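Multiple structures are listed underneath, in C-alpha cells.
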Structure P
Amino acid sequence: MDVIFCYILLTLPFNFMSQETEHVECLIIGSGPAGYTAAIYAARADMKPVMYEGLQPGGQLTITTDVENYPGYPDGIMGPEMMDLFKKQAVRLGADVRFGMVTSVEFKNGGPQKVMVDGTKEIIAESVIISTGASAKWLGLPSEERLNGGGVSACAVCDGFFYRGSDVAIVGAGDTACEEAAYLSKICTKVYMIVRRDAFRASKAMQHRVQNTPNIEILFNSETDEILGDNVVEAVRVKNNITGEKREIPVKGFFVAIGHEPNTQIFKDYLNLDEQGYIITKPGTSYTNVEGVFCAGDAQDKVYRQAVTAAGSGCMAALDAERWLSAKHSAAAMA
C-alpha cells in the first residue's frame with residue numbers, strides 16, 4: 001500500500017506537489033519607495049501587509065549613488081542605503097517583507113485576488129498594491145553598464161546636480177530627452193545631445209527649446225560608439241552613422257534618455273494599460289479598473305518618476321486600500 005501511495009505521489013505534476021496557498025489581507029507586489037511606503041502605512045493600519053520585493057529589491061534607487069533631492073537628508077544619502085532604511089522601517093512596523101518574484105496573477109472585481117509567486121506559491125489576497133516600477137531602457141554597451149553610477153545615469157533630474165559646471169552628453173530624441181537636455185543646460189557648461197536620426201521625435205515646442213539654447217550642441221545622425229573612462233566617465237566616442245566618422249568628446253556625465261519600460265506585463269490581461277504599458281489609475285487616486293487592486297509609483301507614473309512622488313503614491317495606495325477594505329468589511333457585516 002505504501003509503495004503504491006509513493007508511486008502516485010511521484011507521478012503527480014510537480015506544481016501540484018509543491019504549490020502552497022496562503023491567505024493575506026494586503027499583498028504588495030514590488031518594492032522601492034512606493035512599495036516600502038505602502039508597507040509602512042499598511043502595517044500601521046494593522047493590515048498585516050506581505051510584500052514580495054521582486055528581482056531588484058529597492059528598485060532603481062539601488063543603482064543610484066548619491067540622492068540629494070529627497071527631503072530629510074540634508075547631507076544626501078546613497079540610494080541603496082536609503083532603500084535599506086525604508087525597508088527596515090517597514091519591517092519594524094510589522095510588514096512581512098520577502099524576497100520573491102510574482103510570476104502570474106488572476107484578478108477579479110472585489111477579489112479575492114489570486115497571485116503566484118515564483119511559480120509555486122499561491123497567494124490569495126483581499127487587496128493588492130502594485131509597485132513594480134519601470135526600468136530604464138539602455139543602449140546595451142558594456143561600458144554603459146560598467147560605468148553606471150560612475151557618470152552614467154538614466155535620470156538627469158536625479159543626478160545632473162553632480163555635474164554642474166561640467167560638460168555632459170545625453171542620448172535621445174523625444175520629449176523626455178529634450179526636457180532633460182534643457183534641465184542640464186541650466187547647470188552644466190555644455191550639453192551634447194546625441195540624436196540617431198536627422199530629426200527629433202519630440203514635439204515642435206521642445207525641439208525649438210533645445211535648438212534655441214546656446215550651450216546645447218545637437219549631433220544629428222550620430223550614435224554612441226563607446227563611453228570612455230576606467231572608473232568614471234571621461235569622454236564619449238560618437239560615430240556619424242552616415243559618414244562613419246568617429247569623434248571623441250570629453251564629458252564628465254553621460255545620460256541615457258531613450259525611454260522607460262513599465263514592469264507591468266503580467267497585469268495586461270486584467271488591468272487597463274496605456275499605449276506604453278503604464279497602469280491607468282483613476283485621477284487623484286491609486287484605484288485601477290479592478291476593485292481591490294491599487295497601483296503606486298513608476299508603474300503608473302510616466303511623468304515625474306521621482307523617489308518622493310513614488311513614496312507619496314505609495315502612501316495613497318495604502319490609504320485607498322485600507323478604506324476600501326473597511327467599506328467592504330462593513331458591508332459584509334451588515335449583510
Structure Q
Amino acid sequence: MAEQNDIEKVIIIGSGPAGHAAAVYAARADLSPLMFEGFMAGGVAAGGQLTTTTEVENYPGFPAGISGPELMDQMREQSVRFGTRIKTETADSVDLSKRPFTVTVGSSTYTAETLIVATGATARRLGLAGEDKYWQRGMSACAVCDGALPIFRNKPLVVIGGGDSACEEASYLAKFGSTVTLLVRRDVLRASKAMQKRVFDNPKIEVMWNTNALEVLGDGKLLNQVRVKNNKTGEEQVLDAGGLFYAIGHEPNTAFLEGQLATDEAGYVITEGKTTATTVPGVFACGDVQDKVYRQAITAAGTGCMAALEAERFLADRE
C-alpha cells in the first residue's frame with residue numbers, strides 16, 4: 001500500500017531553470033514547495049538539459065560564462081535556501097481528476113492543492129558511433145545555445161535535419177562557421193518555402209541530399225570529422241567538421257501525465273494565452289514542456305516565475 005503524505009500547497013515536478021525559478025518564487029511566497037527533481041528522468045540528470053551543456057554564455061548575470069552543471073547547482077542552492085524541499089526522485093504518475101491532486105512516486109503518494117509541471121523536453125539523438133564520446137565536445141542539439149562558442153568559430157560545421165529547425169539552425173550557424181553542411185536524408189526539405197529560400201540563398205550553406213551520418217570522429221578531446229553515407233549510391237565519405245548539430249526535434253517529457261492535460265500534436269502541454277495555466281485548473285506548465293519555439297534557459301526561468309505567481313494567486317482566490 002502506498003504511503004500517504006500531508007497535503008502540499010505546491011508540488012513542482014522537474015528541476016531545470018523553469019522548476020527552480022518556480023521554486024524560488026513559491027518558497028519566498030511562503031508556500032513551502034515540494035520539488036521532485038527527478039533521478040535520470042528522460043535519461044538526463046536532475047537539473048535538466050543544462051547539465052549536458054559545457055559553457056553557457058547567454059544567461060544574464062554571468063559575463064564570463066558559466067558551465068551548465070554549475071549554473072544548475074547554483075539554482076538548486078538558491079531554491080533550498082528559501083525553503084524548497086527537494087526529493088531526488090522521479091514522479092511516476094499523477095491523478096488530476098480532482099483536487100487535491102495526487103502524485104505517485106515509487107511506493108509513496110503525495111497530494112497538492114496546485115501542481116507545477118516543469119519536466120522539460122529531451123533533444124532527440126541519433127546514437128551515432130562516437131556520439132557518447134563527443135557529445136558536448138563538438139556535438140550539440142542547440143545551435144542558438146552553443147553555436148557562438150569559440151570552438152565553433154571559423155570552422156566547417158554540420159547540421160542534421162530537414163525541417164524548419166534545421167534550416168534555421170544552419171542559417172544561424174553560417175554567421176559563425178566557415179561553412180555549414182546540411183545533411184538531409186531525403187531529396188527534399190520538409191521546411192517551409194521561406195526557410196528553404198534562406199538556406200538556398202546563403203552561399204556558406206551546402207545541402208547534401210540523401211545523406212545519413214554514420215559516425216563522429218575526433219582527436220579524443222574534440223570532434224573533427226563526420227563519416228556520412230549516400231543512402232542511394234551507398235558511397236561513403238568523411239567530412240571535416242568542427243561541430244555537429246542535431247536539429248531533429250525534441251520529445252516533451254509528458255508521458256507520466258497519461259493524457260490528462262491537453263497537448264498539441266507534438267505532445268507539448270497547451271497553456272492558456274500568455275499564462276502557464278493548463279486545461280486543468282490548479283495545474284500549471286512552464287519551461288520547455290510547453291515551449292517548442294524558444295527552448296532557452298532564460299525563457300524557461302521566466303515561465304517558471306509566472307507559474308509560481310499564478311499558483312499563488314490560484315490558492316489565494318480559494319482561501
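Check the numbers for distance in nm of label points 7 Å out along Cα→Cβ at positions 56 and 264 across P, Q and tell me which is largest.
When distance in nm of label points 7 Å out along Cα→Cβ at positions 56 and 264 is calculated for P, Q, structure Q comes out on top.
Upon calculation of helix-only ellipticity at 222 nm (-39500 (n - 2.57) for each DSSP H run of 4 or more, over all residues; to 500) from the atomic coordinates, which of the structures P, Q produces -7000?
Derived from the structure labelled Q.
From which structure (P, Q) was Rg/Rh (Cα atoms, Kirkwood Rh) calculated, if the value obtained is 1.02? If you can, show how the numbers build up before the last one.
Numbers: P: 1.07; Q: 1.02.
Among P, Q, the structure yielding 1.02 for Rg/Rh (Cα atoms, Kirkwood Rh) is Q.
Related question: 1.4 is what came out when distance in nm of label points 7 Å out along Cα→Cβ at positions 32 and 304 was calculated for one structure; which of P, Q is it?
P
A value of 1.8 was derived for distance in nm of label points 7 Å out along Cα→Cβ at positions 208 and 224; which structure in P, Q was it taken from?
Q
A short reminder: the numbers here are calculations on the coordinates, not readings from a lab. No experiment lies behind these values; they were computed from the predicted model shown. Cβ atoms are built from the backbone, for glycine too; each structure is taken alone.
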